[in-house]
1. Of structures I, II, which gives -12000 when helix-only ellipticity at 222 nm (-39500 (n - 2.57) for each DSSP H run of 4 or more, over all residues; to 500) is computed from the coordinates?
2. Looking at FRET efficiency 1/(1 + (r/R0)^6) of positions 128 and 168 (r between Cβ atoms, R0 = 25 Å, to 0.05), point out which structure of I, II has the largest value.
3. Of structures I, II, which gives 0.05 when FRET efficiency 1/(1 + (r/R0)^6) of positions 8 and 208 (r between Cβ atoms, R0 = 25 Å, to 0.05) is computed from the coordinates?
4. Taking distance in nm of label points 7 Å out along Cα→Cβ at positions 80 and 160 for each of I, II, which is largest?
5. If distance in nm of label points 7 Å out along Cα→Cβ at positions 184 and 264 is computed to be 2.1, which of I, II is the source?
6. Identify which of structures I, II gives the largest calculated value of mean count of other Cβ atoms within 10 Å over residues 88-95.
7. One of I, II was used to compute distance in nm of label points 7 Å out along Cα→Cβ at positions 96 and 216, and the answer was 4.6. Which one was it?
8. For relative contact order in percent (Cα under 8 Å, 6 or more apart), which of the structures I, II scores highest?
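Coordinate-derived values only; no laboratory data. Note that the structure is predicted; figures quoted are calculated from it, not measured. Cβ atoms are built from the backbone, for glycine too; each structure is taken alone.
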Structure I
Amino acid sequence: MKQPKHFVSCDWGTSNFRVRLIDFNSLEVIKEHKTEMGVKKLYQSFLSEGKADRQAYFSEYLLSQLQQIVDINQELTIVACGMITSTMGMIDMEYATMPISDKVDTLNIKHLDLNDHIDLILISGVKTTNDVMRGEEVQAIGLMKYLKNDCYLLLPGTHSKHLKFEGGSYNSFQTFMTGELFEIISQHSILKEFLMSSKMNEESEKAFLEGVRKGSKGELLGSLFGIRAQWVAQAQSLQEEGKSKGKDTEMYQSNFYFLSGLLLGNELSYLQNQSVEVVMAASGVLSGLYQIALKELKVEGFTSLSGEVLEKAMIHGQKMVLEQHFDQLQII
């Protein structure tokens, strides 16, 4: 089977939708289109409209968005992952089970015909006895070429994933709700009034490192209310001096990073006692925070992969799936 010049990468999550036209050989992104029509929102629309065929409903949306990046009146293959294969997605696919590797038959793959000339390859998620993921497994497979030895692969995010890589396969993983907890505490708890986002400076870095140390020692819950208690103590002291307590910008910024450090320290604490290497793939501010935290915890054998590498990881993983499924496709 002759390989295609292009393929379409589809990443369809709970809250967002993205399609990219990819050069097969170079993995260059030729065109990209994103919307906020994640599977949850589209599924709710499907229910409210009382449609009977969920697969057809999702397929119609996918085709309508595909037109933003490519002529759909030609032979195409889409490789899709994420929540598209969940109970709210196009079809509900059973999770694959660990271990998984770059031999993609370890994943659950389903091939559909969107129409007479567009093929869709769906990649299921992966589960263990007590954890699940959809989408990150494709990133992890795409990152395997960077893993030279047994290691933990860290994929920070709203729900951070730690995958254990041994003997050429991912054998287990664990999810940490670090990002979601930070959002809940910083935006919806009693502490939200005492936090302020800012660029890290010398003082806020000290607060972050203090949080990392406390979080790594299991002092997470016992330290959270201290953010408010510190403000109350200062306010009371000023009141006794006949002064009023205004908004302390520097303190609020330090509190913001202290909270971040607490949560990251708690997430990463178990790595202090591991002799295996650690590889982390993230971008932007998040990458920097994890690097600082891992250094503070003296995690040995730590390597950081760039945001650019992470961005290509899903595309590379999807290409690997496509390469191993040419015989099922209509492409000529």
Structure II
Amino acid sequence: GWITDNINWPWIFYINLPVGLLSAFLTWTILGKRSSATQVVPIDKVGLVLLVLGVGALQILLDKGNELDWFESGTIAALAAVSAVALSVLVVWELTDRHPVVDFHLFGQRNFLVGTVILSFGYLVFFGNVVILPLWLQTNMGYTATWAGMAAAPIGILPVFLSAFVGKNMHKIDLRIWATFSFAVFAAVSFWNSNFNSDVTFQHIVIPRLLMGFGVASFFVPLTALTLADIPPHMMPSATGLSNFSRILAGSFGTSLSITLWDRRAEFHHSILTSHVSAFDPSATEVLGSLGNPAMLEQIINQQAVLLATNDIFWLSGCFFVALMLMVWLARPPKRGGAPVASGAH
């Protein structure tokens, strides 16, 4: 937020370059000697082309969908067709190729299937919340990018201190309990946020974000360990790649779907609120008389519509988190021997 207000928003991405290079250097220096044995295998060129084409079209579709009014646009329809065909052919091809770039046979492992689905959908809903809150604060509550960032940032405070503790102790407790606790925190905070009003203070926004950090600390690592716990060592690179790819793709879906749903719900609430404003309604006439300007009444209606839409997003997120909390128990308890391998892979 501070960078956006004081420099320029592209620098949000530029500052990652030196950090990424430093991380790559340290990883190569410290962990280079601990690399596992490698095996040269043929590159699945057809699968790679299909993957790039299908996912590339899907990413553009998600990025431009809301802007172009989704399937009302021929461009979006064409991108959807390309993505659907490419990804469908990819699945068929990869299931028959000896050296697939994406090994779909991994989904035959129950914990990998359940864990990947839960991790992806959990990240989808979580990331949608991360996007909506600062947008609402900036467009509707008068916050600058800096203050919107300060309101959203506390979610990262507790994980800094708790992640190491969770990583060290998570195998002492059933991993499904960690994941259940995480989704319970996410659900509670989401339902809490669904009661926001136009007079909400900075403090009342920050406190739920801070508490949500408890859920973040027990979300990524335990769920990743649960997902990969029963994967044989020789399949671990493929499994980690596919799991992370699914999660990142789900994050893209979360951004697009949450913004689209937010806009649609704002339009819905706007129409409902507007329907109550009539020259024959004494209350509406009294409010309009006190404001003295019809444009101010429209501004208030817009503000309330967006607020109600934001609350709808949080409430729906809470329902999804409750469902995911229950779905966690579809996974089997991991074997004691497999869990550490999985967490190390993460």
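1. On the way: I: -12000; II: -24500.
Computed on structure I.
2. Details: I: 0.85; II: 0.25.
Greatest value across I, II: structure I.
3. Details: I: 0.05; II: 0.25.
The structure behind it is I.
4. Values: I: 3.2; II: 4.4.
Biggest value here belongs to II.
5. Details: I: 2.1; II: 3.3.
It was calculated from structure I.
6. On the way: I: 18.2; II: 15.5.
With respect to mean count of other Cβ atoms within 10 Å over residues 88-95, the highest-scoring structure among I, II is I.
7. Numbers: I: 3.4; II: 4.6.
It must be structure II, since only it matches.
8. On the way: I: 18; II: 25.
Result for relative contact order in percent (Cα under 8 Å, 6 or more apart) over I, II: largest is II.
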